[in-house]
Structure P
């Protein structure tokens with residue numbers, strides 16, 4: 001049975017799952033319904049572009065840094081050179097139930113000098129389109145054990161992220177011989193992925 005986490009909570013992935021290695025991290029979100037009257041209607045009135053959210057993973061070294069662009073897995077670099085992290089492709093709209101983007105992690109292949117995997121979501125072309133995470137609802141991150149297809153945990157983001165253009169959703173990190181997951185849920189005003197990466201330069 002999956003554990004439902006709250007913001008700030010942390011849980012071990014491997015303590016009670018000996019041999020756990022291959023997991024899937026799913027991220028999902030829904031656009032707020034378009035049309036209607038009032039403020040939202042004017043925001044989303046005819047022809048408003050879809051809110052295109054992109055999920056990415058930053059591989060952070062033991063000094064808390066992203067060393068190079070090769071340590072970022074996103075729609076433009078779908079697989080880490082170690083084979084430990086693979087992005088399954090970009091979803092342009094967020095429509096439909098379930099995961100919008102999925103990332104497969106092979107924990108045993110994560111290089112020893114990588115301490116944390118940070119999962120972020122940003123809105124593509126957010127400044128030009130005047131979009132922010134107040135236009136998104138039902139955002140979540142979940143972790144699935146791929147050996148038995150069981151959902152291990154889920155974190156539903158419930159804060160108000162209006163005027164935020166990026167989210168630092170969660171992290172998987174080493175703690176001794178364990179791998180743990182932390183529910184972060186931090187909003188950010190970076191206008192693109194490059195600005196978000198600069199937090200970890």
Structure Q
């Protein structure tokens with residue numbers, strides 16, 4: 001759903017897909033990116049480096065209680081309705097793939113999921129800025145998830161919402177109704193799912 005990512009190609013390639021200059025620093029060559037780490041995302045203002053995982057600020061759940069946990073993923077079905085995500089902005093995260101696991105503890109199989117044509121995957125994300133103790137401000141994000149397509153369903157019951165580069169501006173800058181139209185399931189065959197040799 002994704003819980004671990006990989007980035008094995010220079011971000012200049014992703015930048016070229018959406019007509020932007022590359023970010024000020026490249027961080028490809030990362031084959032096991034976990035929540036809490038920093039990544040480059042595209043926002044309505046261009047590239048911004050952010051930490052993966054939203055720490056809620058003054059947000060409350062449906063029972064009116066403060067949301068305490070760090071939110072790594074946001075469900076597409078409720079991301080625009082839950083108070084936990086009130087006021088967040090939208091971003092897109094380019095990666096070359098992500099991992100899922102099947103099986104039981106100590107006997108798990110790791111799967112790599114990537115674009116079947118070898119291209120970039122653009123995850124829909126939401127983000128904001130957390131004011132840490134001492135006044136430090138930290139840009140932070142969560143990936144938006146949906147039900148899996150036919151490629152991913154055998155290994156997980158959720159996957160990240162994937163955006164087409166041509167629709168990126170609508171996701172970043174459109175109103176909520178327009179953004180909802182971009183959260184569509186990818187057709188079967190667009191993703192390659194393979195057993196990882198390191199599983």
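What follows draws every value from the coordinates through simple rules; no lab data is involved. What you see is a predicted model, and the numbers here were worked out from it, not measured in a lab. Cβ atoms are built from the backbone, for glycine too; each structure is taken alone.
The figures follow:
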item	result
Comparison of P, Q - label where distance in nm of label points 7 Å out along Cα→Cβ at positions 10 and 154 is highest	Q
Value 22, calculated as relative contact order in percent (Cα under 8 Å, 6 or more apart), assigned to which of P, Q	Q
